[in-house]
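What follows is calculated from the coordinates using simple rules that are stated; it is not laboratory data. All values derive from a computational prediction rather than experimental measurement. Cβ atoms are built from the backbone, for glycine too; each structure is taken alone.
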Structure I
């Protein structure tokens, strides 16, 4: 009667037609009742929900995640220092592989994050960063990163949000998670 995408005028004509033609209105009503009874019957929907729950429960990846959460919850005490937290986070990340890992292009912008004097090299790094964010290489997610004094790399999300004129407090700088196939690009 109406296409999925329709104009206001098409809707108005369809409603007027249904108002004027009671036989068409009755046929449409009967078809709608039959459709609901067949495809949206409470028993059928309940059976589909039950099957979905059982499927999720039996899935090995989901079961492994459930066991990991239970094991983490049973730990007594919190890690004592930042390295212990990082080790714990790394272990959890390794235990939970990405379902569809996307390769990362880790772009080292430490020179901008620590001191952006807007000098020659910093302008080049900024220009490369903006271009890669606009046009990432096929199959890659561009992730600006920076080094810390502890020799760790963090995602430069706050800096990137500022660069893109977005609120900086939406994303936090987290420890970089490396995966097979990722590429690190140190610009200087």
Structure II
């Protein structure tokens, strides 16, 4: 079962825009929310994503997806919680509680280009299950700020891939049993302090 799929009309170049999802439950869905080409302005707040395959996804081969704001929500899905496999501009992920399975990640950025991502003040894996990764940047995604998050029981908290650039990781708290706090394989990224 699919949750919400929203897309614009590529033929007439008409955008779908400004969708607010508040106080909603996405339980046992393939994807809780999936965004297609020509979508602008998703706001998700105070919602629960439970036992689905993924939480919020931008699939591969989509274009002109902009302005996604995810806040004050809870995630416990089987795969990637928030995943972008196409370029987006403006992803803001804040004040969420994110459980992560062994094969998944909290935030997975895998679409190239200037992304302008902010991930701040989230709690990754608070219930102590050994699991995957907090934030992964796999592609030539540029410009992001990862700060003020709390991580525990992960293989790696944050991983910046070889093609990433312009990312800033600062002032996060790294709790119990994290194999690696930060991996920075990219260029012009800044990885600073944090507390164990």
(request) Taking -17500 as the value of helix-only ellipticity at 222 nm (-39500 (n - 2.57) for each DSSP H run of 4 or more, over all residues; to 500) derived from one of the structures shown (I, II), identify that structure. (result) I
(message) On distance in nm of label points 7 Å out along Cα→Cβ at positions 17 and 161, which of the structures labelled I, II is highest?
(response) I
(request) Can you spot which of I, II the value 12.0 was calculated from, given it is mean count of other Cβ atoms within 10 Å over residues 65-72? (result) I
(message) Say we calculate mean count of other Cβ atoms within 10 Å over residues 81-88 for every structure; which of I, II gives the highest result?
(response) II
(request) Using the calculated result 46 for percent of Cα pairs over 24 Å apart, for residues 57-168 alone, pick out the matching structure from I, II. (result) I
(request) State the single structure among I, II that was used to calculate relative contact order in percent (Cα under 8 Å, 6 or more apart), giving 13. (result) II
(message) To test your reading of the models, identify which of I, II gives 0.95 for FRET efficiency 1/(1 + (r/R0)^6) of positions 49 and 137 (r between Cβ atoms, R0 = 35 Å, to 0.05) when calculated.
(response) II
(request) Out of I, II, choose the structure whose coordinates give percent of Cα pairs over 22 Å apart equal to 69 when calculated. (result) I
(request) Figure out for me which of the structures I, II the number 3.1 belongs to, where distance in nm of label points 7 Å out along Cα→Cβ at positions 25 and 105 was derived from the coordinates. (result) II
